[in-house]
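Undergrad: Below: a set of structures, written as C-alpha cells.
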Structure I
C-alpha cells in the first residue's frame, strides 16, 4: 500500500499546520480554558475563514 500523501492532502496539511501554528498560543489556550466555552472561538473562526470548518455557532 502507498501511504504517501497526494498533492491535495499535502496542501491541506500545510494550510492546517500553518494556521494552527499561528493561532494556537499558550496565552490563547489559557484564555480558552478560563472561558469555560466548549470550543475556542478564535481558532474556529480562523479555520472557517480558511475553509476548514463551518462558521462557529453563536
Structure II
C-alpha cells in the first residue's frame, strides 16, 4: 500500500500557498531594508533571510 493519504490537488495547493508565503515575507524584508536605507547587498541579505525564516 503506497497510496498517499493526501490527494494530489491538496498537496499542490499547499505547496503554492507555502511559496506565496515565502515570497510575501521576502517582499516585506525588502521593504524594511528599503526603509532602513540599506544598499543592494543589505537589501538582498534581509530579503533572503526574511524569506527563508518563514519556512
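Just so you know, all these numbers are worked out from the coordinates, no wet-lab data involved. All values reported here derive from a predicted model rather than from experimental measurement.
Undergrad: If you rank structures I, II by Rg/Rh (Cα atoms, Kirkwood Rh), which sits at the top with the largest value?
TA: II
Undergrad: Matching task: -27000 is the computed value of helix-only ellipticity at 222 nm (-39500 (n - 2.57) for each DSSP H run of 4 or more, over all residues; to 500). Pick the structure from I, II.
TA: Working: I: -19500; II: -27000.
Source structure: II.
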